[in-house]
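I've put the structures underneath this note.
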Structure P
Amino acid sequence: MVPFGAIAFVLPQSWAFGKFALFMLALFLGISAKWVLFDPIACTSTMLTFLDEAGRTAPDSVWESRIEAVSAEFRTLKARASEMVRGGGGLTQS
């Protein structure tokens, strides 16, 4: 935003719309730079941290039994996952 501020400072006072346009352009470029540079790094860091923590954490058997008691879909999903792990098979769609 600093280069646009310097340009706006040099412009005469009668060019108020030009100064406003420079401010809006600087704001747009700043937000775009955040989206392009920071957001992918933050998202990747979050995913890597989650995967690292999830790899070291064992599932809680109490919560598994609670979820199994109320969700037939969870029981089915758990059974399919255990079959895949035991059989070493790939992904199949049913």
Structure Q
Amino acid sequence: MILCERGIRTFETATRNTLDIAAIPILKMETHLPVIVDVSHASGRKDIMTLLAKASLAANCNGIMAEIHPNPSVALSDAHQQMSFAEFENFYQTLLE
């Protein structure tokens, strides 16, 4: 079993959900389970996913989940939060720095 933080619903309208960074260390202290963060659903937008992923890694998550699609503009759902393969490569390389 893996716990996945995808954000919480708030009155904020700039993002799809609000990523609860504080949940990551608490879940890791309270359980023995790994915690991953779904930055695609937490943000609902790809322009801030790299920053959310960096914050999640700094909070000691075990992994990052992000949506990619060969052609996001024709994706059947959530096209605005899906990265192309090239965008994902940049995302991944940035996280390795």
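What follows is calculated from the coordinates using simple rules that are stated; it is not laboratory data. Since this is a predicted model, take the numbers as computed values, not measurements. Cβ atoms are built from the backbone, for glycine too; each structure is taken alone.
Values computed for the structure shown
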{"quantity": "Of the structures P, Q, the one that 0.8 was derived from, the read-out being distance in nm of label points 7 Å out along Cα→Cβ at positions 24 and 56", "calculated": "Q"}
{"quantity": "Origin of the derived value 6.2 (distance in nm of label points 7 Å out along Cα→Cβ at positions 8 and 72; candidates P, Q)", "calculated": "P"}
{"quantity": "Answer label among P, Q for the case where Rg and Dmax of the Cα atoms in Å, calculated from the coordinates, equals 26.8, 76", "calculated": "P"}
{"quantity": "Identity of the structure behind -10000 (criterion: helix-only ellipticity at 222 nm (-39500 (n - 2.57) for each DSSP H run of 4 or more, over all residues; to 500), calculated), options P, Q", "calculated": "Q"}
{"quantity": "Structure (P, Q) behind the derived value 0.40 of FRET efficiency 1/(1 + (r/R0)^6) of positions 16 and 40 (r between Cβ atoms, R0 = 35 Å, to 0.05)", "calculated": "P"}
{"quantity": "Structure with the greatest value (metric mean count of other Cβ atoms within 10 Å over residues 32-39, set P, Q)", "calculated": "Q"}
